[in-house]
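Got some structures for you, see below.
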Structure 1
């Protein structure tokens, strides 16, 4: 949750420097969120002694994502309530639960899966897996945001469909990670 508190001022700075929901700003928001979620997952357990089997990094990264999105969603829901817009708060909460919550879990899960699949590999190889997964997570997150913010109903349908496909991939990756043995 702390990562949200650190990300928000940086995103506000991006808003000031690049006003108007332009695509570069949306990409920078995704970069910030993914880096800080990775930091939370890494510091929260993925680098600890308790990270001792391939599925563990997926659990740590998904847990970091859930903490991040819990506070982020709370802030999104509270904002309309402050202005006595109860219906908007209800709708925002439902859409964020379906879209943003799953998006954060999937993108952090990508990184966790990369850590899982490189669990027994040398540090250099593991770093390459992390770089590729972070790039994929950032790209996926940015494309989701662009579809939601710049396109109407079709963009939302595409974004939500992609997130659900990503969730299926994450479940598959988790099952595969359970079967990884030393030396693979």
Structure 2
């Protein structure tokens, strides 16, 4: 079973790798991850739910144009405002080889007020903010935000593993047929 995915993020790749191994639908199947780089046609830091879903969907569609796979996957973390509070969470879009698509959202975490102000008032990207606060390069490609916000109880890998499990289920579950 071939899973094409656009990402350079180690936590996201580990999430898909582990989730596909744990997935009952993929038992006794050889899983091959095909990482690819494609365009999204939207901003680099989506700041709304609709923009993030469009970003994820565009990347999944664009992967399908350059790679032959059983599933085309894109995941993106983003922030959005809900009732004047900013939240960080992820979106995953999965399209199969027959163009059926499903998407899911990960658990979300409320952002600290200072982060919210910098993102929404100053239009700063979350990645550089995390690097500045942690003094750690490429902080967003690690488990930084969720891990720090939950004192190590939840990681970015866990966030996207849960989203993948929920998004892949409708392709196989009888209630969606």
Structure 3
């Protein structure tokens, strides 16, 4: 069984307490749904022939709920203020993208894409290459087996209480202003 994590969130610049509170409730719902679906899989798996269709649909839904849970954990863990500073990750970004600002512009362009989903900075665990990735829903678009270094939730639930849909760029800037770069650095070094 999974339990909803608690996050030590301080007041965030540009992201209201109400926005974050509602967002955390949504995250807790993903955790609850993961546990419910895992229990359902266990029950249905006792007779896979009789329950083959339902079992396959429950397993498909589990991917959405599980990734929703985990991506939100990545997201909320990142929120303590700090600037991107000299670090191994920043050096890697600069080597690959030419500069931190060039990478940030590329990442932001992914986060501003039309639709709902996630903008992720991922690292290829075999080559070290960094990728700015769009993930639709929670489970469509992940690069298999790659490490998530940074997760920006761009579903409207992440910002709608503070920003209108057309103000996604302002939300993304608030995201970066509140980002704890040391969390991404620790993920990079892990």
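Throughout, read-outs are computed from the coordinates displayed, never taken from laboratory work. Computed from a prediction, not measured in an experiment: that's the story for all the values here.
For the read-out helix-only ellipticity at 222 nm (-39500 (n - 2.57) for each DSSP H run of 4 or more, over all residues; to 500), a value of -11000 was computed from one structure; give its label from 1, 2, 3. This figure was derived from 2.
For which of 1, 2, 3 does Cα extents along the principal axes in Å, calculated from the coordinates, equal 57, 41, 30? Comparing all candidates, it corresponds to 3.
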